[in-house]
Structure 1
Amino acid sequence: MSLSFHIDFNGECEEAFNFYAECLGAKIGTMLKVGDSPVSVSAARPAHHIVHANICIDGVELAGADVEESQYQKPVGFYVLLGVDSEAKVDSYFSALQTNGQVIMAPQRTFWSPRYAIVVDRFGVPWKINRGT
């Protein structure tokens, strides 16, 4: 069995996954565009939109796709939790993910972690970054 997450994007899936690959040191596996698939190209599903993408972030798969604008809903009710092994990594990932995003909680000590942060990235994806003890 495997467990992964799938996030819908509003036409920014390719940009988001390229950003995650760069700032999180991840590896993109698949990046399938509408124009390269059996899905019909339309005004609502342009050829450059992503039908399916996946990226491996330190052994965990994150999948995504662009949905039609009328079907897109901002992510809510979850966070992607990055558990890292150093306070420096919390700061580094937070710094990258917060660029043009929204800071919810700047990196700081909490009662459960020596370094913890919360940010919504510029694609609307919410992240919690935690230094394990």
Structure 2
Amino acid sequence: MIVLDASVIAKWFIEEENTSSSLYYRDLQAEKKEIIMAPTLLVYELANLFRFKKDFSNAEITLALEALENFGIRIVHLNFKDMGRVANFARDKEITVYDGAYIIVALDFGCKFVTADEKLYKKVKDLGFVKLL
């Protein structure tokens, strides 16, 4: 299992720096060599990103989100108690609660967390299970 944040998964749909590296993880899941996980937040983050992507039509937004639904990313629900842990962790690491949610999922499931966000990576790389795309 591996936790990928929205900065990595978005590159499956938007050509950017390191897109080929992000596709590596997509292919691992497609080949059933890896299970990708993320908190429910991923759905909202990607929908919002696609909504503000000027060259994405409404139909493309729907298709991208449906493709992700069919892809089988394991979505993890975090309840209020979990979010208390996330908020405290985020405060300690001086990161957003949004970023903290992904890291807590990785911590809880004992797996690696991958991000394309360099600023986030620099703040949490000391954890030992965080990888920069």
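Values in this text are rule-based calculations from the coordinates and carry no lab data. Predicted model, so just to flag it, every value in this text is computed and none were measured. Cβ atoms are built from the backbone, for glycine too; each structure is taken alone.
If volume of the Cα convex hull per residue in Å³, for residues 23-78 alone computes to 107, which of 1, 2 did it come from? Numbers along the way, then the final one.
On the way: 1: 107; 2: 80.
Clearly, the read-out refers to 1.
Can you rank 1, 2 by distance in nm of label points 7 Å out along Cα→Cβ at positions 15 and 119 and just name the one with the largest value?
On the way: 1: 1.7; 2: 2.7.
Checked 1, 2; max of distance in nm of label points 7 Å out along Cα→Cβ at positions 15 and 119 sits with 2.
Among candidates 1, 2, the computation of helix-only ellipticity at 222 nm (-39500 (n - 2.57) for each DSSP H run of 4 or more, over all residues; to 500) that gave -17000 used structure 2.
Who wins on relative contact order in percent (Cα under 8 Å, 6 or more apart) among 1, 2, i.e. which is largest?
2
Which one of 1, 2 has percent of Cα pairs over 23 Å apart, as calculated from the coordinates, equal to 30?
On the way: 1: 35; 2: 30.
Of the structures listed, the value fits 2.
Which one of 1, 2 has distance in nm of label points 7 Å out along Cα→Cβ at positions 95 and 111, as calculated from the coordinates, equal to 3.1? So the calculation was done on 1.
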